[in-house]
Structure P
Amino acid sequence: MWMDESALPDGSRVHAYKHIYTRRYLYLTEAGCAYEWTACQRFVRSRLDYALEAALCNWWVLAGWDAEDAEAVRMAILKANRAATSQS
């Protein structure tokens with residue numbers, strides 16, 4: 001679920017999404033860039049595949065997921081990983 005949005009120093013906006021079961025946040029800009037909220041109370045850029053894993057991959061432990069959800073999560077992480085590694 002969408003929770004709120006914050007401004008980055010460059011003026012772009014980060015939207016906070018909280019998963020209903022994991023209660024973990026996924027922070028994304030409107031351009032699809034991932035961020036994480038640090039212990040020092042600031043946003044730092046993150047790889048999208050890492051952010052998706054952190055927000056979603058314990059979902060099955062907490063509430064179970066059906067085969068369609070599992071495949072969608074795996075494919076999103078794989079697609080984000082391919083995009084990140086092709087930019088390296």
Structure Q
Amino acid sequence: MTIGNIQASVKYVTNAAGEKTDVLVPVEIWEKLMEALQSQPSGLDPIDENEPNAQILADLQESIRQGKAGETFPLSELWDGIDV
């Protein structure tokens with residue numbers, strides 16, 4: 001289905017001033033859009049994709065604490081041991 005087909009299938013809801021406020025999308029198109037969006041890869045490594053939000057937040061908080069405490073490292077050291 002092309003963008004043109006989708007645009008031709010939707011209906012617009014307008015307010016009293018005639019301004020578009022909402023779009024009514026046929027269920028078939030909506031389901032296809034949702035399927036397409038869910039199948040999009042995030043680009044994250046699976047280990048990162050599955051990491052709980054609470055752990056990500058804890059890691060960020062620890063990084064901020066380390067930065068404030070002056071526990072920093074030269075950039076050149078951060079890449080040591082990483083194979084690209």
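Taking relative contact order in percent (Cα under 8 Å, 6 or more apart) from the coordinates of each of P, Q, which one would give 20? It would help to have the intermediate numbers written out before the result.
Values: P: 20; Q: 13.
Attributed to the structure labelled P.
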### Message
One of P, Q was used to compute mean count of other Cβ atoms within 10 Å over residues 23-30, and the result was 16.4. Which label is that?
### Response
P
### Query
A value of -14000 was computed for helix-only ellipticity at 222 nm (-39500 (n - 2.57) for each DSSP H run of 4 or more, over all residues; to 500); which of P, Q is the source structure?
Q
### Query
So mean projected area of the Cα convex hull in nm², computed for just one structure, reads 6.4; which one of P, Q is that?
P
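Every read-out reported here was derived from the displayed coordinates using simple, explicitly stated rules and does not represent laboratory data. None of the values given here were measured: they were computed from a predicted structure. Cβ atoms are built from the backbone, for glycine too; each structure is taken alone.
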